[in-house]
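Engineer: Multiple structures are listed underneath, in structure tokens.
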Structure I
Amino acid sequence: MAYQAKKLINDPNDVVTEFIEGLVETYPGLQYLDGFPSVKVVLRADVANTAYDKVAVISGGGSGHEPAHAGFVGEGMLTAAICGDVFASPPVDSILAGIRAVTGPMGCLLIVKNYTGDRLNFGLAAEQAKSEGYQVEMVIVSDDCALPPPRGIAGRRGLAGTILVHKVAGAAAASGLSLAEVAAEAKRASEMVGTMGVALSVCTLPGHVCPDRLGPGKMELGLGIHGEPGAAVADIQPVDNVVSHVLSQILSSENNYVPIKRGSRVVLMINGLGATPVMELMIAAGKAVPQLQLEHGIAVDRVYTGTFMTSLDMAGFSISIMKADKRILHHLDAATKAPYWPIGVDGDHPPAKIPVPILSSRSTKNEEALSRPEQLNQHGRVLEVAIEAAANAIIKLKDSLNEWDGKVGDGDCGSTMFRGATAILHDMKKHYPLNDAAETVNEIGTSIRRVMGGTSGIIHDILCKAAYGYLKENSSSVVTPVQWAGALEAGIGAVSKYGGARAGYRTLLDALIPASSVLKEKLHAGYDPVDAFVVSSEAAYEGAQSTKKMQAQAGRSTYVTASVLASVPDPGAMAAASWYRAAALAVKDKYHKQLGII
């Protein structure tokens, strides 16, 4: 089956030219030779038209492999990149123009991937430049490990490992080494690196009809970077298996691709082929490192993960492994201004895992202070009764909440609230410091955060944390009714601030705001504190019921029609009203005669 590729381009014949124009506009340190359409050369802006006093390092090849090669032009890496048309070797005149533009008395090194067209065109340009008096050396990179040697006169292909050779050579040149020395460093690096690719799709060329030769459920192993078929087609496997196969192929002692054996130290490159998400590349990197260490006995000194050498929009990745020593690492870690080299990867790797810091109150309070007291005082008993009643009310309401939420949301409000309520009951029996009201409120938030996902969990946690902050600042271990009212108001304010909801938005605030208002009013009027909480809980329930008449302005309910919303109350508001009313009634039933203790 064939299809026309979708591309955000103009004329397919102009894609390389327009790519270069955009690249140099993006990175001020780059320029290009004004010789389109035949000459497509990107070079360092600080080197152009000057007598460069170091060895120039030049590479290039067909375009379609971006960011290679032009994205690696910069101080400390390539001096110039010669860009051919898509998947086509650059012409001799273009290569020669690049040599003339950047080569000074120290000469230039050409780094060439092992493809026949590249070898011939760069080779002829080198000979012509030599005849003009330039010192020129050439290093061929053939890092492909997909096919068993020998490969006739063609040899192994040049793949993403070439980028590591660019970096080594560029650093060596920047340090002032001679042409012979830079060439030796590059050749040594090229002999230490091996690469193999895996693809989930073919690439699509601009302006071309492209065949989908793989089909569903298949992947290709050992492909090149020009869309050519791989060494084998296989069923898609978990990335663990794919990485294991590729590493074993590169490190095969039978084929002897690279001089790496158990006990060696290496650098690892995970390279995206153009359409692979960073997430998948990082997963591959995370699996490759322990496999190299544990299964192959190889130490990994550096990991480079990203997009280095692509095949247009191919889905897949390649893995490159280079034997490392002090010289290689020194060159790889050396500073560069090449825009696409991952400058954050240098130096020794600290431990990948560290313990999660304890951020809750447990980090500043001793365990005894945050454990359930052996004996509860009157305030602790009141708090215990209120919490237990509130949690049980939510547990009983689970199915109704899910039913309501199924009509106006995603149907899991009851299940989410149930998890929170169950965790609260469990944790209260073990470590809630019930004689300390503020710390208990904080621990309720911690319990909620641990088990409740989604919006409901974070909203209730914010409510608890803001209330806790208020109580810590405004009360002692004994919290007065007025301080409880202040804590409720602080929690409502925080939920509104971070969630953006207000009264009338069809949220739990439509239950809590009326409750807070009535509670303050009744306490100010001198009501019995217990009665004030009970009356305010009725206001919470009435507020929750009134959400049937509201058009949602927050959450998933905003996408639901008014006729459906009118059939049920907001589940979050009903949950809040239920736990608030259950707590108030439980305190009234058990402790109404003990005035002033809450």
Structure II
Amino acid sequence: MGFTKSAKSLAFCYIKTRIFNSDLFVRILNQPKDKFLSRFKSTFSPVKMDKVYFRNASDSTDLDIVFRFVNANLNINREFNLRRQMTEPIEAILARIQNNVQTKLAKSSKKSKKPAPEIEVKLLKDNNEGNFKEMTFGELFSKDFTGVKLQVLDTAYEVVFNPPWISSIKLPSCILAGFVIYPTNLQIQFGEREYSKGVWLKAKKSTDAEWTHCGEGFQYLVKPEDVGYYLKFELTPRNEQGIDGPVVEKILSSAVQESPGLCPFQKRQTHTPDYLSNPNEIRVITYNLLADLYASSDYAGSTLFSYCPSKYLQKDYRKPLFINEIIGYNSDLICLQEVDQRIFDFDLKEILEQPPYNFQGLMAPKGKCAEGVAIFFRKSRFELLDSQVLHLGPNIPKLPVFQSLWNKIKVNSQLADRICARSTTLQTCLLRIKDTDNYVLVANTHLYFHPDSDHIRLLQMGFSMLFVEDCIRKAVKDFSIGSTENIGLIFCGDFNSVPECGIYKLMTEQLAEKSLEDWRSNTEEAVTDVELSQPFKMVSACGAPEYTHYTTLFAGCLDYIFYQNDRFELLKYVPLPTEEELKENAGIPSAVFPSDHVALVADLRFKSVVS
């Protein structure tokens, strides 16, 4: 048995960014126009002081120049951005700046019907004209440039080189009360996140001049009283030396929405109120997140999830749900499938790798696909010794450890071609449990989905177990581990296989005999005279629940946490949602379920410390 997913497509969201060069501009530009003009006149001296920012990355010769030219009398308030070269003469760059400003003033003068003045741009040293002829900015910045200013008309700008700088930042378009919000795609140049300062504010309208402070830091738990308000995030980049860069402001494009109500995962989280304290106890999650490239496709909306309103399929709606679900289980190991690369980079790592969670995450893309599998482990509990990513398809004919099984199936060219063309990925991590002599090998995969492919999936599992066995054998030698008895295997994933099929039998009974129906799931690719075995005594932590996946097209158990039961004992697993909860909206995903799968959560204990 299996279950199909849609063709791939991507959905992208856009949020407008406003960047200001100083706190002063943030305060001024938030005011109505009449107040802006009066505030401008009273605040600035005749020779207006501000900053011009020059940036050059060490691996580039590009020189980025940013400044804001404001002159109420000339009716101009504009940020200028130029990219030149570090090796270009200063005089040539000044001429380009002058030309750009003059061009903008000419356009403004046409509207105001007032002649534009001639603009002069020059570089000053201690308020006097310096001798910068035939010099480049690269040469200038290699020396002491204290006191150097850029003068544009009657405005003198302090020259700042490589200040802490926000080069990229986004906020989601959907904000729900009761869920955590955070910036994504955050990239800081010449500064460090740990020294930078984030502030959250709210207002009834996004155009309001007055904003109320509501939180600090990079994450903010949206409160019920925030419903109907717009949120604004202000970030001051800073480096280790305490130097600030220009403040960046982001205002959400829509107001905070009400919570979808009590989500079933919130009831499940009552079983995991705290982290486990015993070093040998491990809480494990496996969860297929439903990749955005599948959820946002036309086929998903029209067929696969036709029962689910489109707004609940949007990634900005689903992300806060599955992230809050994951963090609320207080786990130690997290195995995820169908993880979009961008969501891993800019959402999961943004939350899970920061305080107070402090996980380390490893991503394994599925071939050339933009989604894959990921493992996160809590750094306070584990030390990473080794990690492996195996793209099964192309490596089946190559790896010596696969040779015996490969020789048995390669005689069927159609079967061989199909299994080698698959992008299925196996991810492993070897972790030492801190404060113990015990180790865990964590394996994570997402097997091929097609309905006529039980034989492919079973073979993929057979190859995976050969690889895992080889990993453990090598680990004992490479890391001087006492014996294989010190290593416990935990194998998680979406196996796209129900308990009645051969994978469950292989894992729990250690044998998949020749007579299994799985081998004949595709007549032309039928597998003959092949029997699989594996040496590990494995058990499914959550047993064989009726449903881990629930749609109107297919519902069944596809996801498992398999653990080695001669190394671990099961303390408990978190009860799964009831069928009534799953079918309340015909199927999942829905307003309260962010994926078409449900998370499995189990607590395991290493049975003994073997010396």
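Engineer: Taking distance in nm of label points 7 Å out along Cα→Cβ at positions 235 and 379 as the criterion, which structure among I, II has the greatest value?
Structural biologist: Biggest value here belongs to I.
Engineer: When distance in nm of label points 7 Å out along Cα→Cβ at positions 139 and 187 is calculated for each of the structures I, II, which structure yields the highest value?
Structural biologist: Once distance in nm of label points 7 Å out along Cα→Cβ at positions 139 and 187 is worked out for each structure, II has the highest.
Engineer: Here is a further query. Work out the source of 19.0 here, i.e. which of I, II gives that when mean count of other Cβ atoms within 10 Å over residues 195-202 is computed.
Structural biologist: The correct label is II.
Engineer: A value of 27.4 was computed for mean count of other Cβ atoms within 10 Å over residues 315-322; which of I, II is the source structure?
Structural biologist: Derived from I, not from the others.
Engineer: Work out the source of 17.8 here, i.e. which of I, II gives that when mean count of other Cβ atoms within 10 Å over residues 51-58 is computed.
Structural biologist: II
Engineer: Okay, next question. Among I, II, considering only mean projected area of the Cα convex hull in nm², which has the greatest calculated value?
Structural biologist: Checked I, II; max of mean projected area of the Cα convex hull in nm² sits with I.
Engineer: Let me ask you something else. Of structures I, II, which gives -14000 when helix-only ellipticity at 222 nm (-39500 (n - 2.57) for each DSSP H run of 4 or more, over all residues; to 500) is computed from the coordinates?
Structural biologist: Derived from I, not from the others.
Engineer: Could you figure out which one of I, II the value 1.5 for distance in nm of label points 7 Å out along Cα→Cβ at positions 219 and 347 was computed from?
Structural biologist: Comparing all candidates, it corresponds to II.
Rule-based calculations on the coordinates, nothing more; no lab input. Quick caveat, the model's predicted, so the values are computed rather than measured. Cβ atoms are built from the backbone, for glycine too; each structure is taken alone.
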